[in-house]
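The following blocks contain the structures, represented as structure tokens.
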Structure I
């Protein structure tokens, strides 16, 4: 049994992490830290949580001193550094899985998307940076053809409003979202840079938020250096994801509802222009699950030497 701490437990992803850990016999949630919910039962957020466990308001030093096997950092961008520093100082052998963007560009951390970048690098790693939700969707649609691209891959993304977190903003305001599709961050989104860095390919990305709660659709436009048939395109994806438990390759065009509440992702559509030089691939997944909590559990269990898919 590995003991796990969770920092930033009160959010949507925190709830999913607690639920997923409760389904495993080899992980124990040792503590859940949230300043806002301190003193309240963790079962108030997730019924699956251990009975009697209360939220705590832990400092970075207190969390590092708890003697757990791993800590999941599920906090906003820019908040992880004090916890990382405390663990480095007190218990450097503790595995850290960070869900923010803080270490996705840091070569000292393992950027861990198991289906694309190899599980061997994750096994035994103590510092893991979890990919972003949009970045996961986009990379799954681009990686199998990245060596055949001519120019930038264009990712048109639409997410449910849970992706905006629990802090009130226009992007999770149901009145503002009603009968609406909200574009934002039209250039320079951090997921654009994340995809480009780890794929080694140029990516242009435009995110949108819609009035459904959870799920992501990424429609990806690809230009090829040489003509490609639809059959050849599909074959690349089937070969890339053969044997991957959480990735389904579909001839059909997947929709948002196909990804919502799904543990993995669906990659499909596979349209090719008449001249064979342009293709379109669609990925759907749940931003809270494969886009966050499920991927974090995959990475955590691989790092700890446990079964990736148990529970």
Structure II
């Protein structure tokens, strides 16, 4: 089985490459912009590509003809999307259309990573059957891509997720856990949102769900996140407690006070029964996730 993972330099992309490159029954092709930032270079083929270039997408799919595409690549900085809707459309909508159009084989299984931000946050936690109402340019781009995929004629699975955390080989970008940990270790004061609620999701757990969907050719919508719905403030405080760091540097701030360019849903969280049943998904608790993350950081430092 040949699987193409896009966005392989990202947090989820790296976890997928590590998990899939060990499997002898999988031929893995990993694709991202720029050089390969994954430490392990064996067990897969790496392609450098910008997926907003239609002819490049066609060329890659013609050459490799994957049985399954796990599309994790996206422009995910919500405020950057709000301020530059053109770039957002290019990376989050056009690139999806190019991939779908270039799938010559109508049996190509298309797995897409979407977001809790397609909801407006007035009625969380959400089921797959709940109506969406995206509030931002970013959220609308993801919702538009979802609709395109659903009407593509390909077998598809859409995994919506949220607030992913974990350790990457080449930390070009951070996440709530690493940001909190490093800021508090440096004694920096941080402002953390107190009135937004989400389910922190360990990248390894999310990668497992994607792989289950691929191996068993699951189709449909899935909500995949951590089970606990916590305020961002509580996540930061639990990270501080876990690593024995001083919480006096954490300062609660409201969404209104932060006044970010893009609107965010205040309370999401997912009901994950369907993923548990059909994707054999068993997410770790935040503390279990932090245990895994801290172990990985120790190993990384000893390298």
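Laboratory data are not the source of any read-out in this text; all were calculated from the coordinates shown. Here the structure is a predicted model, which means the values were calculated and not measured. Cβ atoms are built from the backbone, for glycine too; each structure is taken alone.
For the reader, a short list of remarks on this structure follows.
- Read-out semi-axes √(5λ) of the Cα gyration tensor in Å, for residues 216-279 alone, computed value 31, 18, 8, structure in I, II: II
- Which entry (I, II) yields the derived value -11000 for helix-only ellipticity at 222 nm (-39500 (n - 2.57) for each DSSP H run of 4 or more, over all residues; to 500): II
- Distance in nm of label points 7 Å out along Cα→Cβ at positions 24 and 232 derived as 4.1 - corresponding label from I, II: I
- Source structure of the calculated read-out (P(r) over Cα pairs in 10 Å bins from 0, in percent, for residues 168-263 alone, 14, 36, 32, 14, 4) within I, II: II.
- When distance in nm of label points 7 Å out along Cα→Cβ at positions 96 and 208 is calculated for each of structures I, II, structure I comes out greatest.
- Which of I, II yields 0.95 [FRET efficiency 1/(1 + (r/R0)^6) of positions 8 and 200 (r between Cβ atoms, R0 = 35 Å, to 0.05), calculated]: II
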